[in-house]
1. Assuming 5, 20, 14, 13, 12, 10, 8, 7, 6, 2, 1 is P(r) over Cα pairs in 5 Å bins from 0, in percent, for residues 37-76 alone as calculated from a single structure, say which of I, II it is.
2. For distance in nm of label points 7 Å out along Cα→Cβ at positions 93 and 149, which of I, II scores largest?
3. With Cα Rg over 2.2 N^0.38 Å computed per structure, which member of I, II shows the largest figure?
4. Of the structures labelled I, II, which one yields -11000 when helix-only ellipticity at 222 nm (-39500 (n - 2.57) for each DSSP H run of 4 or more, over all residues; to 500) is computed from its coordinates?
5. Kindly point out which one of I, II the value 19 was derived from, the read-out being relative contact order in percent (Cα under 8 Å, 6 or more apart).
Structure I
Amino acid sequence: MDSPSLRTLLAKLASSDVEFILVGMLAAVAQGAPVTTHDVDIVHRRTAENLDRLVDLLVNTLDARYRERSGRVLRPTIEILAGPGHSLLMTNLGPLDVLGAIEGGRDYEALLPRSDRIEISGHPVHVLGLATIIELKRDSTRMKDRLVLPVLEETLRRAT
């Protein structure tokens, strides 16, 4: 992982009962990609029970609040997290992006078959497969996504 606080943040998520899939560059790092990132990105299961657990973890354990809110502290809620949108949060351990769905409306259920289970701090975590991450980056129009493609492709080639 990239920093002690991101490792700790991911470990807290892993040890919770929250159902999520690690996506984004930290998922690539977890699979051996030599890249850096500054946040944790997850796609969460949007069932009522999981949303209860997620909000409890975010508010009571991680002190999560929305980033860049002009000095106002706004906390994540079940109502917001129940939708497919992106919640860009700052926690007491660093930035966390909580995503209801990613490109193409892919939610937890759609991504689960394209994920692998790895162990983080003794807990199993679903991590989006490197081939899927590459597919998403290829379809992206963001320059930073396009620039990292050769590194991700080489990491996948070496892993197979």
Structure II
Amino acid sequence: MASRKPWLTLLLLCLAVTLFGLIYPNYIINPMTHQNAGELSAAIAVLRYRGIADILCAAVAIAILIPFFRTKPRTAKTVAALATALAILVTAALSRVNVFERMFHPLTTPAFHPVQETKLDADEKVMAIELNHQPRAYPIRIVSYHHIVNDVVGGVPIVATY
């Protein structure tokens, strides 16, 4: 059993690598927070190499599991190795999901009200357009959540983005 201890350490290292690759870019490349150039460059570098690291860690996890299941007794170490390997595989799979793409959905059917009925603050910023004598205003606080507004103004399809 002592010979398996380095394998458990390697599994934990692989888990740390896949967790770092999942969490760090999402923490740094967050549209709601300030980012400096150094952090952003580091997060982009992590994204660039994360796929390779995830594949290697998943392969290591699977390779380490094989000897654990060739032995008959199911020990706590076998269960820990299986749980850690599964966590590595799940973390590697989750890193393929862009959280912010899932979080922000384009606004495809915006609702508009006459100026007299709006509830905007006096200092609220808007993006405005007028096409074919049809005006539209898109509040920045709404567009910043959706990032994209698909609309038709004056019979012309447009995309407003922020």
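1. II
2. Working: I: 3.4; II: 3.9.
Between I, II, the highest calculated value is found for II.
3. Details: I: 1.00; II: 1.63.
Sorting by Cα Rg over 2.2 N^0.38 Å in descending order puts II first.
4. Checking each candidate, the match is I.
5. Numbers: I: 25; II: 19.
Structure of origin is II.
Rule-based calculations on the coordinates, nothing more; no lab input. Keep in mind that this is a model prediction, so the values were computed, not measured. Cβ atoms are built from the backbone, for glycine too; each structure is taken alone.
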